[in-house]
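Taken together, the values in this text are just the output of simple stated rules run on the coordinates, not laboratory data. Treat the numbers as computed from the prediction; the structure is a model and nothing was measured. Cβ atoms are built from the backbone, for glycine too; each structure is taken alone.
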Structure I
Amino acid sequence: MTLIPFPPKDDNNCFGCGGGNNHGLKLSFIWDSEKEITTATYTPQIEYSGGHNILHGGIIATILDEACSKILSGMKKTGMTRNINIDYLKPIEIGKDIKIKAWCEKIVRHKYFLKSEILNRDDEVCATASALFMVLKF
């Protein structure tokens, strides 16, 4: 099994995964090349609250989208989100660790159909995403 870390980099200003964005999430993912999945853990901070000590839905969408993007990174591809559909299933509490996972469902030419999910510390699925990413050709 080969695990490849994707830590936040100081020269990257991405809100989701960049280390150079002082207001960003600074998500750090691990790519499992054998299983072809990305995983991460994260503790939501109060500045990302949507009220009532619950993680804001837009931040949840960002986390799910970022997890999907790391699938392409693991496959050494560059792409962008064409569309993403989110299902919010359970509230995610601020200050409590979450697990993030993403994988590829299928590839059709330059279209990558991806899935991601967020689980709470009890391994309950709190949110899921189905996304279509387009691989960019330079």
Structure II
Amino acid sequence: MKAHMTRPCENCPYRIDAPRRLWAAAEFENVLAKESEPLGTTFGCHKQAELPRTERGLCAGWLLDQKKRGVPSIALRLELSTDAEALAAFEAVTNGGHPMFRSVASMCTANGVPAVMRRRHPRDTQLIAIRRTPK
């Protein structure tokens, strides 16, 4: 049984009022990279990282972002169609009254990993992280 989240935790990076830069820059770069993959992915709650993979639940902040954007992640669509608990969490997820970032790019930028849009084809937009060289 997975412990899917239905409200973002107090330090969920998708919350505007959460502390910043709790994750390494590489984690935010990974989110941006996965967002641009055709099949997408699913993201678990960072507080459940110590649990076995089969017990980790979906991140509520990420679920809210997916829901707002019409579920672009095909991987999430597949999970929702095969996992009743994931579907129940998706239907029940709420921001708990907390302000959320309007986009994955704005969440990453606020956490020190700027994102830019890069077009590979007129109909294909991809988010990428900008790596800054130390001064």
Structure III
Amino acid sequence: MWMILQSLDSKELTKEAIEDLKNPEVLEELVRELTKEIPSAVTPLVTERDMFLSSSLKQCAQMGPVVVGVVGLGHIQGIKEYWEKQVNREALLVAPPSSRKELVVFVGASVSLVTAGTYLAFRLVKFAITALRQRL
């Protein structure tokens, strides 16, 4: 599994790695590993999306005799799982309250980005002024 993830990050994505990602068992293993590593990301990225997609497809199915839905291979099993269940779509559309840790990370990242942007702008302006002075 680690080799597949590494190949996704490399410039040389092999046919074998792509074929492995088309395999439902490999995708299930990938989700299991992600659940172990970062469970807070799996809920909104996989579980809640499966619930929403399943509910949306069911709603469309009530409008006509044929419904075609194009979804990622990784969501098919979850859509099947939630097909017969009642899903509160409105609850899925509400963002959960942020924790103190998330707020600290957000503020820290924002300050870092603003600082980096300001520094980059300063360097670009300094470079432009130096280049302009050399021409004069």
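Source structure of the calculated read-out (distance in nm of label points 7 Å out along Cα→Cβ at positions 49 and 81, 3.2) within I, II, III: II. Which structure, out of I, II, III, was relative contact order in percent (Cα under 8 Å, 6 or more apart) derived from, given a value of 19? That value comes from structure III.
As an exercise: mean count of other Cβ atoms within 10 Å over residues 57-64, calculated from one structure in I, II, III, equals 19.4. Which structure is it? Considering all the candidates, the number was obtained from I.
Given a value of 1.00 for Cα Rg over 2.2 N^0.38 Å, point me to the structure among I, II, III it was derived from. Of the options listed, only I reproduces it.
Out of I, II, III, which one gives -9500 for helix-only ellipticity at 222 nm (-39500 (n - 2.57) for each DSSP H run of 4 or more, over all residues; to 500) as computed from the coordinates? The read-out comes from structure II.
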